[in-house]
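> Each structure below appears as structure tokens.
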Structure 1
């Protein structure tokens, strides 16, 4: 029985889950804002205790690697790396957006998970669900929501806090071709991360705990300055 721990700290949602053979058996999720560093380790211990396991009983750890909160991503990845190094476990990075698409999408309609990156920007990607696996159609990137909506497929299911924050912009551009998933389905969860990490491991797609870095994706300051000049903003 393959056992994978999932860690999700990309947003104010802090979540830890245990997946055993493609099924989530324990999951704890809290909305803690900026308190991930205080609660994450105890949450990991709680999940393992509920399953009567130790870290050494795990086969691997999957961590949401971004995009999202810079601080949250560093906290989650730091703990995941420490667990893997200490117990010689498999380490797997999972796109935060892929996890959201996995948790909220349905096969047959592309899914666009969106996280609010503030100032009119979103972190977003487009995925097709194939046999339950999120396959990237448009790569994850940070961009203005006004640019994203011009490139989205039609129809498309949109999920996440970015979809809620910019709902009017999306509806104005796509009209009835935009479907909005229930807000609870679009939240990043460790259960999705654990399941996707386990699947990646089974395909031999593992990462190096020594060299892996978060996927920040934020546009550079130069790009933001250039856009402001082109639009006459500032």
Structure 2
């Protein structure tokens, strides 16, 4: 009996000695995250942890670093389209979908911070949401936030999606939609995939055209925000409107 117990113990110890090295690493990351918080972890470590559940029996550090090398930052990884993510060795459809679900959850959290509040009193949250949802897109997108007379959000819509450097915008369509929603004010938002949020001459002229179309209807344009990887720009803040 004693010999049998000894044999079982030796088997257990042998099994423990063969345990993959990354198991202890995962435990250390979880402990650091739990006790100190996400600020204590590097971006590749956060990305490693996001991939734990997708790859329960794999060292996720190499693929996390490959993703960051390709896209530049955690935000850019999560914002990347599934087709681009699956170009990375080790990332299949399931892993790409898990990353996009994480991105969607983050956007939902950011949107929750502005959805039921007076928009102008939570401007930093508005900027945070706009950057999270659009700054790392590979094509230009034109978004409109429609507001009621108390400046609360009625609707948040993507109006147009264009190319890497142009989005067609139709001021009369903007006006039509604002009237349909009984909006009394709007905020225009679009992204620059180049990363530089500096407004172009076309951005400025398009904004002025929309203002001219909406003004007789009693609809105010609060601002036009341009977002990019390098930050954001407010046309109102820059004195262009």
Structure 3
């Protein structure tokens, strides 16, 4: 990861000069690896660029909103203080407007299924996060282990639907109580959602519809009132492919 502060990283992602290094060959939407640099001081980072016009239409998500959901997921991660989603911004790029997310240096051979049973505290946060954002596609390969042992979650383009859409490979904690310190984090998020003066909350409301914000509140309230990791629901609750 970059040695820059979060604020410096966001500023660089937002306004640095962008150069496309290549097309990421996997995935259903156009995704590019880019290099972003600041000519004035030489700072540079690698990032993942997902242009809006490269999004594949989906029957159940409004067109052109996947990049918005990428940023919304980052904001929720930051509001929780969990540092799960890499720094993300929205901006114009070589292929049009879209999301730009800091690239996480990691071993591509490592993913959820290779370190399953390890990092339980971090994985609990990932599970709760996916429940909150209603992640419809938590594959094992969407969890990255960086060189410092920190887990990052990526690919949140199909989250925040107002209807139940959760599909995930992580059911390790099903039926277990949610630890008190994580419930406290959820309560703090609930309080922040009522703060009209909070800039991040205001931005979140611009990215998601009123129905999606209301559904996020309901999911949050249910987890606080019944702090237990849920069991897999009926129907399709695993993504495909799993990695």
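> To which of 1, 2, 3 does the computed value 22, 40, 23, 13, 1 (P(r) over Cα pairs in 10 Å bins from 0, in percent, for residues 66-129 alone) belong?
2
> If you don't mind, another one. Given that Cα extents along the principal axes in Å, derived from a single structure, equals 51, 42, 37, which label among 1, 2, 3 identifies that structure?
3
> Given that relative contact order in percent (Cα under 8 Å, 6 or more apart), derived from a single structure, equals 18, which label among 1, 2, 3 identifies that structure?
3
Taken together, the values in this text are just the output of simple stated rules run on the coordinates, not laboratory data. Owing to the predicted nature of the structure, the values given are computational and were not obtained by experimental measurement.
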